[in-house]
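Structures given as structure tokens follow.
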Structure I
Amino acid sequence: MQTTDIEHEIRGFLAANFMAGRNEELRDDEQLLGNVVDSTGVIELVVFLQDRFGIVVDDEEVVSDNLETLKNAVAFVERKLQSKS
């Protein structure tokens with residue numbers, strides 16, 4: 001799966017579930033945690049990533065380094081997909 005496809009999927013999910021469909025307002029480096037996504041939203045995001053991309057997100061991976069921005073989330077999913085190969 002291409003980086004742009006991963007970014008498009010995650011951006012679409014965030015826009016639809018947390019931004020009333022306004023995905024054009026979401027910058028790649030905008031802080032998601034506490035700004036776009038609350039603590040419950042983090043769980044929703046993790047479930048989406050697992051279901052959509054067929055990855056397993058371990059508890060210790062639910063950290064800001066992996067999910068703080070759209071850019072970080074895309075990179076995290078890429079790493080998880082590469083490790084499955």
Structure II
Amino acid sequence: MKEKTLKNLPLGSSGKISRCLSPMRADVYRLLEMGLCRGAPFTVLRTSSVFGAIELALAGSRLCIAQELAAQFLVIILPSKLKG
């Protein structure tokens with residue numbers, strides 16, 4: 001499966017975190033502590049080009065992160081479920 005950065009995902013995408021490019025950065029490390037870690041499933045709820053943020057549904061919560069930080073996470077997109 002091909003990896004993409006979290007920053008480049010379209011609205012409504014679902015996937016799992018594959019890996020982090022800079023886990024030792026303090027701000028990225030904090031996101032890892034908050035659950036944005038390898039294998040964590042998520043859905044992109046909202047993107048804002050004005051504020052430069054991405055809102056994710058993650059582990060029953062919502063998390064907003066800066067696009068700069070989202071670029072540090074590689075993800076695998078899950079196939080969308082077809083509605084019958």
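From which structure (I, II) was relative contact order in percent (Cα under 8 Å, 6 or more apart) calculated, if the value obtained is 36?
It traces back to I.
One of I, II was used to calculate helix-only ellipticity at 222 nm (-39500 (n - 2.57) for each DSSP H run of 4 or more, over all residues; to 500), giving -3000; which?
Details: I: -18500; II: -3000.
This figure was derived from II.
By the measure distance in nm of label points 7 Å out along Cα→Cβ at positions 9 and 25, tell me the structure among I, II with the highest figure. Let's see the in-between values first.
On the way: I: 2.6; II: 1.7.
Top value of distance in nm of label points 7 Å out along Cα→Cβ at positions 9 and 25, among I, II, belongs to structure I.
When distance in nm of label points 7 Å out along Cα→Cβ at positions 1 and 57 is calculated for each of the structures I, II, which structure yields the highest value? Numbers along the way, then the final one.
Values: I: 1.2; II: 1.8.
Structure II comes out on top.
Of the structures labelled I, II, one was used to calculate distance in nm of label points 7 Å out along Cα→Cβ at positions 49 and 65, giving 1.3. Name it.
Going through each structure in turn, the value belongs to I.
Each value in this text was obtained by applying a stated rule to the coordinates, not by laboratory testing. All figures in this text were calculated on a predicted structure; none of them were measured in a lab. Cβ atoms are built from the backbone, for glycine too; each structure is taken alone.
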